[in-house]
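Readers should treat all values here as calculations from the given coordinates under stated rules, not as data from a laboratory. If you're wondering where the values come from, they're calculated on a predicted model, not measured in any experiment. Cβ atoms are built from the backbone, for glycine too; each structure is taken alone.
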Structure P
């Protein structure tokens, strides 16, 4: 696994927007949020942050474990309520809200996942290169930090 991450700043409360495109349903990738410094180990992001999954080939067999591995899921924690990604080769848009321990994933203007976590409240963001066979492109990555008005 590889991870391209923004190492200059850790983020607390934010809205992250980005576009992504998979070339095949079997392409596997994701967006990691709120993970600590990786050092030389990208698995730190898996065990300490949260991954918003990109993967449309997971079977739709009703098994909630499998559903928590589909596009829009908070990987292993919260399955998307619906599938809203476009066909392979088309650009999709994620809007990821991270406010306190609350997370929301909006995929192509449709809220697909809500989740309350318990991990770090501040950390880095990054995009995943899951394996050599997966081809997922990213563009227009932008983050809006939210500050407490008090």
Structure Q
């Protein structure tokens, strides 16, 4: 199974998605530090919103196979700079979260993630479990 590191702003659903992917009870908790949960590395949202923490992201990415840029589909502006993924030198995917919500705009979110360097994009809902099986299948594929 691939080891993935999730990056995204606070509240975008990284921890909730981690819990859903691991089959854990969904309980809101603010990630305060880099957390290793099985094959998932969950990062604090501050690591993407404050450039001074970019080095912490690059160091944390050393132990992963793929970077997962997570974008809340209800947020209509990008948190990721153009070509953001190039700083890692690793496969990078995009994950659009909160797809079950009425104001989710997956087309706009997809555009943001592609501009940031995502090569493949998954649309998921941690609450309804929509799209999680496709993401799990990707992580289990030993390509």
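For the reader, a short list of remarks on this structure follows.
- When mean count of other Cβ atoms within 10 Å over residues 4-11 is calculated for each of structures P, Q, structure Q comes out greatest.
- Label whose coordinates, when distance in nm of label points 7 Å out along Cα→Cβ at positions 100 and 124 is calculated, return 2.8 (choices P, Q): P
- The maximum of Rg/Rh (Cα atoms, Kirkwood Rh) over structures P, Q, that is, the highest value, falls on P.
- Source structure of the calculated read-out (helix-only ellipticity at 222 nm (-39500 (n - 2.57) for each DSSP H run of 4 or more, over all residues; to 500), -1500) within P, Q: P.
- Comparison of P, Q - label where relative contact order in percent (Cα under 8 Å, 6 or more apart) is highest: P
- Winner on distance in nm of label points 7 Å out along Cα→Cβ at positions 44 and 76 once structures P, Q are ranked, highest first: Q
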